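Following this line, the structures themselves.
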Structure I
Amino acid sequence: MQLRFAYANTGEEYVKRKGWQQATLSRCPLHAQGGCRFARHGTYARVSPPGTLITRYYCPDGHRTFSLLPDCYAARLSGQLSEVEAVVRAVEQAPSQAAACAGLRLDIELPGVQRFVTRRVQAVQAALVVIKGLVPERFGACVPTLLAFALMLGVPEVLVALRGIAESWLQELPRPLGFCPRPRPGGGRDRARQHRAGADPPGLLA
């Protein structure tokens with residue numbers, strides 16, 4: 001299960017400062033009263049930025065792991081929210097999605113770029129629609145675009161700001177902003193992904 005780690009810097013700064021060492025949970029999310037042998041459970045690695053480690057905890061009684069995802073990182077997608085936002089903003093500002101795709105991801109063929117872009121655009125728009133409904137007094141008048149939300153919030157990066165604003169609903173919001181598990185084939189949702197137990201590689205916590 002992913003949880004929010006409030007973090008104001010970029011992924012590169014997180015790696016440089018070994019931010020996983022500061023990410024902590026004071027108590028088990030499943031057992032607020034304690035007594036469940038809740039403990040730190042090492043870390044797991046993310047691909048980008050290189051060197052990223054994510055802190056995790058484990059509740060033996062609840063058979064559940066909890067990972068603390070910094071605000072700058074996309075949920076269930078590689079990379080950072082700023083990278084997702086850059087793609088979606090490029091589409092919003094282009095005459096068409098096809099035109100935006102022509103200038104993105106030159107390392108793969110155009111059909112792959114279109115799938116890459118479509119997944120991110122649809123996911124972000126879905127999250128913005130949900131947030132409009134959850135906080136109508138603030139966002140009800142906004143169209144579900146990053147540009148409109150940026151003007152309303154007065155911030156350069158909308159998704160990182162919304163991670164904090166929508167903290168109470170992150171388990172219901174879709175990736176890459178929220179932590180809602182993927183739908184399962186045939187209906188329902190997957191249980192929160194569990195991480196294998198194991199110590200950190202030598203030197204990573206130094």
Structure II
Amino acid sequence: MQLFGGRKQDEALAKREEQVRKLETECRTLQTSLEDTRELVRHLDQDRELLLGALEHLRPGMDVQPQAQVLLDVCFKPLGLACFYVALADWDQDLLRFVLYHEGGRFRNHPSRRLSDRSGLSERVLAGRRPVYIRTLEEGRAAGSLLTAAEQATGLIPHSWYGVPLGRGSRPSGLVSFQSFQTDAFSEGRRRVMDALTGLLSICMDGPPTPQGR
């Protein structure tokens with residue numbers, strides 16, 4: 001009888017230990033889920049602040065360069081960017097002009113180039129009339145990425161590159177480029193925010209709507 005009773009106690013103890021292990025696993029799963037939810041909320045709050053900041057400071061009718069500066073100030077640090085630029089396309093003059101180029105912690109005078117040469121990622125965005133996302137350094141090289149003088153001198157080359165056209169139609173008015181040293185740095189959600197920021201800049205570049213007569 002004692003042997004039988006001891007065996008039942010062992011089985012009951014083993015069952016309780018198994019239940020405890022299951023509860024611990026469930027708790028860890030819930031904790032991970034809670035942390036993921038907190039991180040998602042944090043990113044959503046950051047995205048909201050980015051868009052609200054752009055809405056607050058961008059003004060229709062401003063010159064393009066000051067508006068590009070506003071967008072840089074709003075998004076550079078929160079998005080963890082390594083490089084940011086705004087370029088305008090003059091299709092009649094066959095010219096791509098960089099109105100603001102921030103790289104390596106300072107502004108650069110980036111040279112203009114011919115659109116018809118189609119020599120870089122910017123031209124790929126304009127020709128395709130849609131955003132282009134490059135996730136790795138190797139992917140960028142294969143796609144025709146051009147190294148700047150600073151990148152050639154320092155060896156510090158962004159791995160992630162996201163370019164968004166300004167405006168719609170067969171001839172976009174330019175593009176905005178967001179770049180990071182991290183590989184695959186921009187999630188789909190973050191790219192949507194970049195799309196929205198570029199859209200706001202495009203609207204402001206077009207200026208205030210013209211009143212319509214009756």
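Readers should treat all values here as calculations from the given coordinates under stated rules, not as data from a laboratory. Computed from a prediction, not measured in an experiment: that's the story for all the values here. Cβ atoms are built from the backbone, for glycine too; each structure is taken alone.
Assign the value 101, 53, 31, calculated as Cα extents along the principal axes in Å, to the correct structure from I, II. Each step should come with its number before you reach the end.
Working: I: 56, 41, 39; II: 101, 53, 31.
Computed on structure II.
If Kirkwood radius over Cα pairs in Å, for residues 9-56 alone is calculated from each of I, II, which structure is the one that comes out at 13.7? Show your work: numbers first, answer last.
Working: I: 12.1; II: 13.7.
That value comes from structure II.
Tell me which structure, out of I, II, gives -10000 once helix-only ellipticity at 222 nm (-39500 (n - 2.57) for each DSSP H run of 4 or more, over all residues; to 500) is calculated. Mind showing how you got there, number by number?
On the way: I: -10000; II: -17000.
The correct label is I.
When FRET efficiency 1/(1 + (r/R0)^6) of positions 17 and 121 (r between Cβ atoms, R0 = 25 Å, to 0.05) is calculated, the result is 0.20; to which of the structures I, II does this value belong? Spell out each step's value before the answer.
Working: I: 0.20; II: 0.00.
Clearly, the read-out refers to I.
Assign the value 2.0, calculated as distance in nm of label points 7 Å out along Cα→Cβ at positions 105 and 137, to the correct structure from I, II. Spell out each step's value before the answer.
On the way: I: 4.0; II: 2.0.
Value 2.0 for distance in nm of label points 7 Å out along Cα→Cβ at positions 105 and 137 corresponds to II out of I, II.
Given structures I, II, which gives the highest value for Rg/Rh (Cα atoms, Kirkwood Rh), for residues 73-168 alone? Please report the intermediate quantities before stating the final value.
Numbers: I: 0.98; II: 0.93.
Of structures I, II, the maximum of Rg/Rh (Cα atoms, Kirkwood Rh), for residues 73-168 alone occurs in I.
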